[in-house]
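Nothing in this text is a laboratory measurement; each read-out follows from the coordinates by a stated rule. Keep in mind that what you see is a predicted model, and the values were worked out from it rather than measured. Cβ atoms are built from the backbone, for glycine too; each structure is taken alone.
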Structure 1
Amino acid sequence: MAFQVDDLRDLIELLAEKPEWRAQLRPLILGDEFDRLPRIVEELAEAQRRTEARVEELAEAQRRTEKRVEELTARVEDLAEAQGRTEARIEDLVEAQRRTETRLQEMGETIDALTASIKMLSDQSTDHTGALYEVRFERKAPSLFGQWLRKPRVVTLNDLERVDEAEVSGALSPFDASQLRALDIIIQGLDKRESGYPETLLAVEVSRTLDDMDLDRAEARAKLLAGLGYRALPAVGGKFATERLMIEAERRGILLRLIDQLN
């Protein structure tokens, strides 16, 4: 028998009046899935709550991250500013170092100039001192060398004809001639120590402080004069001489006189 519309209306009215029928018909009409729908909805709601909680956690983490980023950004800006100040300070120090190096170079040049000036003055002082002693020895020749020579007097190369003749003839080399011209003093006199008082020349080197080089020069230049036929002896004079040097001079037969030995 066909189901009529009036039958549907009657069924609806009956279901409205009989809730227990609706409960029995619901699974038949909607199936088992409908019964599970509340549980599914609750599970979805729970999942949504967990998602929202997780989202809130992520949001909080993001807020903390953003705050940390802000702090780091501020710190980076502070560091960048400090770096800028450091670089500026370094540049100031580099510039100061350049100025210092320039100043040191200028001071070094000044010191070099002063050193050269002092050396020049020292050399001039040495020259003046040497010249002073030469003058004193020339003036005091009789007193200084009188114990060895009679009638001692200072002569020059111009007074020694053999020197001029040897230089003209080439018997005396230019170097040897320059060595003789470098002699501080030439003293001529009669040697008291020899019988007959032979005429003798003293080739004298004068220095404030006598040393071995003075002995060597006096000896070498006396030999040059002897080579020209003169009876020549080496001699040295000055203000200071060590005991060792005086012993060495005596051993080599070099006459030695100190200015303070003047009576």
Structure 2
Amino acid sequence: MKWFVLIGILSVAFAKHEMYKGWKSYYIGISSVDQSKALGPLIQKFELDFLSHPAEGREGVVLVKPQHQAAFVQELEAEGIAYRIHADDVKDLICRGVDANRNFDFVFKTVGTDWSPCGETYPGTHAFSQPETRVIRDILHENLARIALYINLHSFGSMIMYPWGHDGSLSQNALGLHTVGIAMANAIQNKALPNFPKYIVGNTGLVVQYFSAGAASDYAHYIGVPLAYGFELPGLEESYAGFHLDPKYIGQVCQETWEGFVVGARRAGDLFPNKQ
């Protein structure tokens, strides 16, 4: 009996950063024109940074530096302006941490990354700086002789992508990667709803049209996993709304994606029988 290991991991890694340290954010509610006028001079006085401005019947959100917080609250209370804490530590809202899919030790921090700790593609201070990516690394190395297929799940875009993502070049196993990728995409499509977008299969850099270093699937392939992919699960909306799949479709996406996994696992077992 043929054995193989299929790993599909969705990981989110967070890091602490010093930017915005000590800042707080407040919900602000005004109930009159006078309160609205009173709030105006406070903006410059306390160097306020509004995420959204309040209006009568609608709260706003404002960021306040540590040195101004006590006096700012006193002014609000003196004017009778309603307030409540939005976040005790703004840096955890704005500086989300490390992008785990930039944190692997494959041409780390060379392309497609943001050096700012608050950037969306911040790769971390060094490769495998995050416990989540270290766990994946250790599982891969401990079972490398048995792993024929690695799948890294993301959202969104209906894509099945394979190495190399840092420069768009093709792996020596590109034919096998593409063939198995097509088979998985076809299996998913056979179970997909009519309104779901069809999957695109191809090289990561060429499909998404940008390059990035430190990706999980590139690392897995680099250390010897013959079939390594990044999946972008379906999204039905444009822009950021696409990340928020309507809950009524979650079961559907799980079922159709699993069909792709099954086909990929079977193909991996056939192509690499020595991975036991």
With FRET efficiency 1/(1 + (r/R0)^6) of positions 49 and 73 (r between Cβ atoms, R0 = 25 Å, to 0.05) derived as 0.95, matching label from 1, 2 = 2
State the single structure among 1, 2 that was used to calculate relative contact order in percent (Cα under 8 Å, 6 or more apart), giving 11.
-> 1
Looking at structures 1, 2, which one was helix-only ellipticity at 222 nm (-39500 (n - 2.57) for each DSSP H run of 4 or more, over all residues; to 500) calculated from, given that it came out as -24000?
-> 1
For the read-out Cα extents along the principal axes in Å, a value of 76, 43, 31 was computed from one structure; give its label from 1, 2.
-> 2
Structures 1, 2, by distance in nm of label points 7 Å out along Cα→Cβ at positions 105 and 169: label with the highest value | 1
Supply the structure label, taken from 1, 2, corresponding to FRET efficiency 1/(1 + (r/R0)^6) of positions 25 and 81 (r between Cβ atoms, R0 = 41 Å, to 0.05) with the calculated value 0.00.
-> 1
